[in-house]
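Input: structures, listed below.
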Structure 1
Amino acid sequence: MFSWVMGGPIGRALTRAFNFVPRFFFRRGLSRDAGPEVVALYLVPWREPARRQAAVIAPRQLIQASGYLAQVEAGLPALADRPALIVWGIEDFAFRDAERRRFEVAFPNHRTVLLSRASHFLQEDAGEEIAAQLKAWYREVSAP
């Protein structure tokens, strides 16, 4: 349903007229107020109505890529022995606990950091925390 509205005739019309799909994703995908200047920068690629078609195609393309993504997932056992840092925005509207658990199973040698005030664009919601966690994790896994 979600992808049909976003990528369907309603989503296309709303996006052409009002830049709906990108505005929706950035409104739902940020837990913290990033400020109008940051949101404006994310919306720059779709400022011109003629460039907005890609925004409505993207959700549908993700669903249509499920065969390819299944192949990628089938190849993950080859990487299972590698250390992994999983940073996860628990307020993400698109990727929920079930998806996080799939990553944790695929990478048993992982550390998961749950970011309580982060959504889909967690780099905006918790960028400093992510950087600190990444530095600490890297020191840990690269120590002799």
Structure 2
Amino acid sequence: MRIIYDLPHVFNPLADPKENAYVLSALLDCLVSINEAYLRDHTVLDLYHSGVVYGRTEHWDCIPALYAKGYGDCKSLSAALIAQYRKKGIEAEPVFRWIRNSGGGTDFHILVQTIKGFEDPSKVLGMGRNENARSR
């Protein structure tokens, strides 16, 4: 089943940055929760040992879709890693970085924060150094 959200009021050059942040946070929290529910009944390889690599995408993939596809970007990778950490009892939260793009809008990048600091699964899994400089 595919569930598609139509959110024309956010993630465009005229959108309110605060509303962008709120909606992004809500969507990511939902994806993390879906992944946590999946991990209650399924065993998967840790993200970094799964063969999944970084690749830009418009999709918000849960763990089974991400692993089947074999690639994902910061949304799916961070949500998977956070769920896996939480299952192991490691506190983990998403952290958003907002980036002004060449079209005048705002893009985002998602990191994972634990008590050890910030972790960027996108970079670990192959995102190029200047990837966020490009417009989505």
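No value in this document is a laboratory result; all are computed from the given coordinates. Given the structure is predicted, the values throughout are model-derived calculations rather than measurements. Cβ atoms are built from the backbone, for glycine too; each structure is taken alone.
A few comments on the model shown:
- Structure from which -11500 was derived, helix-only ellipticity at 222 nm (-39500 (n - 2.57) for each DSSP H run of 4 or more, over all residues; to 500), options 1, 2: 2
- Ranking 1, 2 by relative contact order in percent (Cα under 8 Å, 6 or more apart), the structure that comes out highest: 1
- Structures 1, 2, by distance in nm of label points 7 Å out along Cα→Cβ at positions 17 and 49: label with the highest value: 2
- When Kirkwood radius over Cα pairs in Å is computed for each of 1, 2, the largest belongs to: 1
- Rg/Rh (Cα atoms, Kirkwood Rh), for residues 9-80 alone derived as 1.04 - corresponding label from 1, 2: 2
- Taking distance in nm of label points 7 Å out along Cα→Cβ at positions 33 and 89 as the criterion, the largest value within structures 1, 2 is that of 2.
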